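Next up: the structures, one after another.
Bear in mind these aren't lab numbers, they're just calculated from the coordinates by the rules spelled out. Given the structure is predicted, the values throughout are model-derived calculations rather than measurements. Cβ atoms are built from the backbone, for glycine too; each structure is taken alone.
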Structure 1
Amino acid sequence: MKIATWNVNSVRARLDRLLAWLERAAPDVACLQEIKVTDEAFPREAIERAGYRAAVFGQKTYNGVAILSRREPDAVHRGLGDDPQARFLAAAFGKLSVLCAYVPNGQMVGSDKWAYKLDWLAQLRAYLEKNHKPSGQVVLCGDLNIAPDDLDVAEPEVWADSVLCHPEGRAALESVVEWGLVDVVRKHHPDGGVYSWWDYRQLAFPKNRGLRLDHILATEPLASRSTEAAVDRAERKGASPSDHAPVVAAFDARL
């Protein structure tokens, strides 16, 4: 079973790339963030022709999340707590629960948007506590807008006080992980140096000045069956890429 996450930065702008990637990478489940379309405008027919079902929680122009899967979900949950923005979507496939999250960026440490980000992560922890157990099969995927450790940052000194690396944000994410999740990419790349996002500016991608902001976190029963995890750097190359690359993990299990 292959589970992937990808901030596509507009599904309409990246549709041809997405369809080609689905054919090439063949994930069983793909969590998308920043689709930037309403549910009605989502390119469902094209996705279905590619062999996928789509659960969508969209929003015009901003945000938006989707879960693409080879089989129809048994149940779908949209939204997190009282947040009106389209940033969270969950789908159940038998005993497996897939959670797709697009954590707020936070804009500036100390701002109202920073407080919103921290509160959002606290609500995510509360959602896990209320709806799941660490002994179950749960995978949380998404653009979490935090690099958990300096190992996940090419230039830690540049980003140290930013909303992506600030200690308070890292602690908020760690609280989510401590509920009972394993960082699957870290499991397979303990020395770090693996990045999933590169700024469009200043040749950040060619110089590999990136950060690991996109994550696949799984409960131990699932993480223990992970066989590999990697960033698909090829999708950050070429014409009109997203600024994020897909992250893909394989598990010794079936959807």
Structure 2
Amino acid sequence: MNGTRTIFKRELRSYFATPVAYVFIVIFLLLSGAFTFYIGDFYERGQADLQPFFNFHPWLYLFLVPAVSMRLWAEERKSGTIELLLTLPVTMWQVVFGKFLAAWTFIAIALVLTFPLWLTVNYLGSPDNGVIFASYLGSLLMAGAFLAIGSCISATTRNQVVAFILTVVICFLLLLAGFPLVLDFFRAFAPQGVVDAIAGLSFLTHFASIGKGVIDLRDLIYFVLMIAVWLYATAVVIDMKKAA
């Protein structure tokens, strides 16, 4: 655990060493507010809750999380510091998990800073704070899954732009799998079991379930497995690159 903690502190410190982190947080907060109160028709709905806020999270993460993850390994490979990093007295898993955990914490900080939205809806009405808490948890888990995918893709290339684009494409496909139009398309010729399997692969399906305030163990397992599988793939890719 000491190795993971060391990598975690190193990476988290590096995020706030440049203005990029603050720009990311400001953009995230501005977009969150705009989507909630304007595009999400907050005032027209006449209901004080954060449903419009969370409805846009998958689409916000689709671009903002890959922007964070693209530098995780691509920058290390491009600058040549990955060789130095892998010679430190830490295991491969400690490096992979430490870097992931730092990036996830950074995103969590941005998410926590949206608390004025929560204060606002509680001032305006009496929302179900249990549902809001569950939605925050689901949002953080979904961000972690996006980030794990981005970590693996970043490990495959030296180019951050390539890592960004590939991560966006893969995450978009996983979002699209739960989109009603896609599911209706498959229902036209595929058995219901196939349709359910496709929906089960989607971020939207599991996030929407948690967003209703029902924290189902299956949804938690989905996100945890998604994170674990992609982090394992990251370690395999790094190990292959190291051997080459």
Can you tell which of 1, 2 yields 0.92 when Cα Rg over 2.2 N^0.38 Å is derived from it?
-> 1
A value of -25500 was computed for helix-only ellipticity at 222 nm (-39500 (n - 2.57) for each DSSP H run of 4 or more, over all residues; to 500); which of 1, 2 is the source structure?
-> 2
When relative contact order in percent (Cα under 8 Å, 6 or more apart) is calculated for structures 1, 2, the one with the largest value is 2
Distance in nm of label points 7 Å out along Cα→Cβ at positions 4 and 108 - structure with the largest value, from 1, 2 = 1
One of 1, 2 was used to compute distance in nm of label points 7 Å out along Cα→Cβ at positions 172 and 212, and the answer was 2.1. Which one was it?
-> 1
Mean count of other Cβ atoms within 10 Å over residues 116-123: greatest across 1, 2 for structure 1
Origin of the value 34, 56, 10, where P(r) over Cα pairs in 10 Å bins from 0, in percent, for residues 28-67 alone was derived from one of 1, 2 = 1
